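Read-outs: derived from the displayed coordinates by stated rules, not from any lab. Because the structure is a prediction, the values reported are computed rather than measured.
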Structure P
């Protein structure tokens, strides 16, 4: 007889796990084993607890628990003004924070009924795609390392360094960048930035080619990834999977194509799809998506328009400091915007963007004041963790780490 994990109670007396007995259904004359992984495990990113029921090395059942990173993103945002939410969005997905910034700004701009200048839109696209490349490089590099391909990790992390150095040059920070502003951007691109980005793309492509040679036809890697944790297209839709995970299962959905924003409709790029929806497809889709992102980056550089990067409205964007110091109107506008914040009209909006892991959406409710009345984030990592139990059933214990790696969960997005 085996034991089946039913649920876990968190009472005042501690943690109590309930099991029920059941036959193993195989030739083993022993009980199943309950194995805890996390939340303090190097491969679970510090914020996930997995309770697996094992028969030998086969996973019969699993209980996946998220929520160990208690920051309260949504409630914190209700106590600051709209621009002060920006640092909090950085920490949702700290590997590609610019996309979070853009998503939040577009949500508030939709509340305000404004459109930012074309140059601002292109810069947002440029940096978002650089951020997406760095996100995928982190995912594939870490997952390769966890399977023993340490050299691949070194290649891909070096490629990520090319992108992060340029992001730091523009924003002043590598991770928590807080670069966007409602109605525009903190600053324009530095001189000579386009040439540096083109050179960085060459370096990224070279390292991707090295990683592809080492992994894509490697027998050990293929055995560990192919036909592991397959998810069909229908299952992907049922579980609301998006991004590389959904597209690896053949679900052709990309927010940049379905609901274009920031002039994405003016860019030519393809949406890579998988067929089996297994771990290898998830790896390969991310590999192909990086090339498409670099196509978008190069188009943005080639067609970058001139002009301002902020809307001209003192009730939305801070006045230039020289005007604040030399004009009574500038000083008053600066004072009111800092003290009262941006005050969108009453209403509610939802706006999605294509994050590194899938559809990242913000639902914001305005009561007419300078602070969000209510905010909810549709974080892809939180949604995708819902399918992990299904992926684990029938897998081996050695498959847990690569399955979790290809989900690419970011703890900040699971925060509630």
Structure Q
């Protein structure tokens, strides 16, 4: 944990002051132990908010609704469902997303435009609105259901993904809580993922938007599981000012907050990559010495996005040619004769060609839960890191029968 940030034990979306959540099982998903499929996040106070969304040309109407709420005002509540993506269902999708928001606004006594909607699950299926009408009003919100909300947004995930940190600004204690979901259809420009962040900091809205965009670029836009970009990606942050800190109005004043938010977002993004369908290990690719930050980010993403790199990691095969290929495929500026490659700190390439190493030592190193692939380009000062998962037989089998 970074210096100055306190990791909150069992921290979640309700860790920040003034935030509550609730969840329920309605039957959208198949039943199971402790399953939930609708959840609500609610702020007891007015918020400023910001969001980033999918760049897929096919967009869920739930995303369309939420983007419109941010444009009109500031969000105070989020209602999310899992099991149904509300995508590719025609005009009915927006009608249903708006009704989800309306049902929630009435249950919480809020303005309609202050309720965001998020959906995740199977594409091409309409939201079961009879279930929404029955169960959303039954959701009981409290300070104690953070983990319940985390379970309500899961699809093929094997576990919840939650984190909270606190830090001081002057004499005020500020808290950031986060939750995310994602396991498959994960690729840069976010993923089939939802991520919600709450904070009690008092901050200018435009500064909040800038800080969130920068954090997403360093985290959720740097992960890849399978190369497929979702239709429903949403990252939302709500800030209700209840830390009572001196209001943050400039980028300089926001530096500590930005560092803490980066940490939360990177943790949640890495957990998504680690939890990739059929995955058992996390790939972390770092490119150092690039000419620009853009090149460093792009080439590191290219490494974790390569199916050949993913299968090599799965097979514990130190086939460094695949890493070299992936860096070159990113089409960044480089000098082949200056490239160095390391696998879990063992150097296997120097001056662009193989260097003597013990093959069995590298194979053993690749049995670890975290596989670190480091590429030094040695032509600049910029570094970028991306995260991904191996590609396994289990992933292929699971996704060959996803709806059956």
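State the single structure among P, Q that was used to calculate relative contact order in percent (Cα under 8 Å, 6 or more apart), giving 17. Here the read-out was taken from Q. Looking at Rg/Rh (Cα atoms, Kirkwood Rh) for structures P, Q, the greatest value goes to P.
Have a look at P, Q and say which one yields -9500 for helix-only ellipticity at 222 nm (-39500 (n - 2.57) for each DSSP H run of 4 or more, over all residues; to 500), as calculated.
Numbers: P: -13500; Q: -9500.
Attributed to the structure labelled Q.
If you line up P, Q by Kirkwood radius over Cα pairs in Å, for residues 256-375 alone, the top spot, with the largest value, goes to P.
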